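Read through the structures below before going on.
Just so it is clear, none of the values below were taken in a lab; they were calculated from the coordinates. Keep in mind that this is a model prediction, so the values were computed, not measured. Cβ atoms are built from the backbone, for glycine too; each structure is taken alone.
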Structure I
Amino acid sequence: MSAQSNSFMPPLSPMLPRALFQSEHEDFRRSVRRFIEEEVTPHHARWEDQQHVDRDIWNKAGEMGLLCLTVPEEFGGIGADRRYSVVVLEEIMYAGASGLGWAVHSDIVAPYLINYGTQDQKQTWLPKLVSGEAVGAIAMTEPGTGSDLQAMKTTVVEDGDDYLLNGSKIFITNGYLSDLIIVAARLGDGPKGAKGISLFLVEADREGVEKAKPLKKVGMKAQDTCELYFNNVRIPKENVLGGPDYLGQGFVMLMKELAWERLIISVLSVAGAESALAHTLDYVRGRKAFGQAIAEFQNTRFKLAEMRSEIGIGQSYVDRSLELVLERKLSPEAAAAGKYWCSDMMNRVIDECVQLHGGYGWMWEYPVARAWADARVMRIFGGTNEIMKELIARSL
């Protein structure tokens, strides 16, 4: 039996109609889908081998207006609402294009600049992020701290009109190709814990910034992920995100942005599960065993029903959460609940999809095998699901 194509598989129609998107969002969706089919899918297997995407895909995406959609017009963007960002995130997952680090660049790095950057910082960086001239990364996690951001050891010390940055960060998406890195660090002589953390804009070509080779990961093999080292990197004081007056406010900024980051993971999780189910439904309808299609066995039908129900329930929660994001009302605990439940659900669904594929589900050329490997990290990044449960418990 030949392997399935890794091309796009249309998602199933939602069980409950989605009221979020209007005609202009769907027009945009078609253009995103076409771009991925033409410029991403043909190269994705090669990118997996080289462990990062080609640099020019960033420039092509910028030319097509697919990056940093919420950036205001005065800084080169279109000032779109976050529904457009969700369209891009969903289409990436439907296509299995996990090598694209656009979510970090467009929906995490750019919003930090939009919400907290000085006018000069915005004018310097936002147009470059929109065009793809600069690739953005954010460096929070360290080798010995994981989800415990308050325990970070990367430090800055004052040295005349500058700071000297020392330390290392790990698991940095877009790190290898990055041009701008938002680095979380603490003042070497400042307070311990959250109050000592600040965010700094660090140009990747500064002396003392070292990029390790892309990390060899279990999944998301084409996504640029690496470790970064900072050895006496000289940073002007005006590179504090928000300016010198925002020194020590980094942890507050991080906490304010994490709800949206966790909703992004929920969006990716539901769309990834939907894609895996669509591929699996196509497979079980065509694959026969004991004289009948696998789709005709009662166990298969029940499993498909269970998966579709869970995806539909998750989609409803995600869509309602997005409505609250648009109203600036999504609570941290609601975002945490969505992140942990949807990422758990995604892993359950894709594991069942692998099972229904039988031995072919274990073959890398099948989309469901790639999806299975890609999905596992959803329960880890953005704060582990155990941390999510702790945050929810604190709100009780």
Structure II
Amino acid sequence: MANVIDILKERGYIDQITHEEELKELMDKEPITFYIGFDATADSLTLGHFLTVMAMMHMQKAGHKPIALLGGGTTMIGDPSGRTDMRKLMTKEFIDHNAECFKKQLSKFIDFSDGKAIFENNANWLLGLNYLEFMRDIGTHFTINRMLSFDAYKNRLEDGLTFFEFGYMPLQSYDFLHLYRNYNCRLQLGGSDQWSNMIGGFELVRKVEEAKVYSMTFKLLTTAAGIKMGKTAQGTIWLDPNKTSPFEIYQYLRNVDDRDVIKFMKLLTFLPLEDISEYEKLEGADINKAKEKLAFEVTKTIHGEEEAIKSQEAAKTLFEGATNEDSIPFTEMDRSKFENGLGLLSLLTELGLTKSNGEARNLVKDGGVSLNDEIITDFKKEVTLEDFKDEKLLIKKGKKTYHLIRL
């Protein structure tokens, strides 16, 4: 049986590993416990998180035990990695709510039955720490020079790095030490942007416990254009169906760049590599078959086969000029909003189809918006009740984005 590290490498996940051969040898001998942390900064995971979730699933399928660590404690500070300013502070109640949402979502993908995986929340040990004891026991293992060599801190020096944020790395590092002591956790996984934080934990456990532990990072999920996957002009692609519908996820993946489809198949589906290699041979318009398969498989994993089938059928009927309303994103609006007319530009922005009225104006002037299949080029148009058919208004943006308004 192939070592799961080889599988993850072959599918394109891995960026960096500490002591790779030593870790592979350990994992060949016995199942190990590993963890991934999720700071609770929102009430839903994103499509970007989904790569990490897929890696957890691969690891669990290979017999290893995941710890899904919710960052109820570390989110009180906020990770400075990749930031040009300090994160907005969140209340404990808000963070706790988000952590519960993450817990429900992760339970759809990871098997937590019969001790096969563990949920933890670092609020359980971080919120009650005694500052002086923590600094004596843990802070002495971190040097300022070493911490400032990491990009997470180095890049912030000109604009100002608070002492508050400076404490993030020791706290996240302490997570690894706590999980090692309590669960014999030997491996931390995370995105490549977390490398400096993860090295802090790796070094701390090795110093304090003289234990052989490891860190492994994954490449960030980006498109061929260098954009983080799941980030669109309309906003983030969420795993919560109430924030991003299954149809929207399907359409997003159905329309990925030709250069990305095989890469995303390897990372975001469990399709065998032999099958993916067959899709890789497709050229021209036939590449759309690979995109449809990618969209179907990812939607199925996230939302179930029934929703994937509905989304697939809706996409096909829309392409053919028909509408399957059950799977089209919709918004219910009060009819009184349209009695005296509502500006089209304001409507597009309110629905999240455009970021601003300026963007909406350019889109309309270029013929990129239609209402109930009628192209609108007058950016001063007021949308009224007369534009609705059977209390419904179907807005089409570009060639492939649809949104339905129901009164």
Check: When helix-only ellipticity at 222 nm (-39500 (n - 2.57) for each DSSP H run of 4 or more, over all residues; to 500) is calculated, the result is -14500; to which of the structures I, II does this value belong?
Finding: I
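Starting from the value -0.45, -0.52, -0.99, -1.22: which structure in I, II was log10 I(q)/I(0) by the Debye sum over Cα atoms at q = 0.13, 0.14, 0.20, 0.24 Å⁻¹, for residues 119-190 alone calculated from?
Only structure II yields this read-out.
Comparing I, II, where is distance in nm of label points 7 Å out along Cα→Cβ at positions 47 and 135 highest? Walk me through the numbers before you get to the answer.
Working: I: 1.0; II: 4.6.
Comparing I, II by distance in nm of label points 7 Å out along Cα→Cβ at positions 47 and 135, the maximum is at II.
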Checklist line | Cα extents along the principal axes in Å, for residues 239-278 alone from the coordinates reads 51, 16, 8; which among I, II | finding: I
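In terms of percent of Cα pairs over 40 Å apart, which of structures I, II is highest?
Greatest value across I, II: structure II.
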Next item on the list: Compare Cα Rg over 2.2 N^0.38 Å, for residues 39-102 alone across structures I, II and report the one with the greatest value.
Entry: II
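Tell me which structure, out of I, II, gives 1.9 once distance in nm of label points 7 Å out along Cα→Cβ at positions 55 and 175 is calculated. Can you show the working numbers first?
Values: I: 1.9; II: 1.3.
This value belongs to structure I.
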Checklist line | FRET efficiency 1/(1 + (r/R0)^6) of positions 71 and 351 (r between Cβ atoms, R0 = 35 Å, to 0.05) - highest-scoring structure of I, II | finding: II
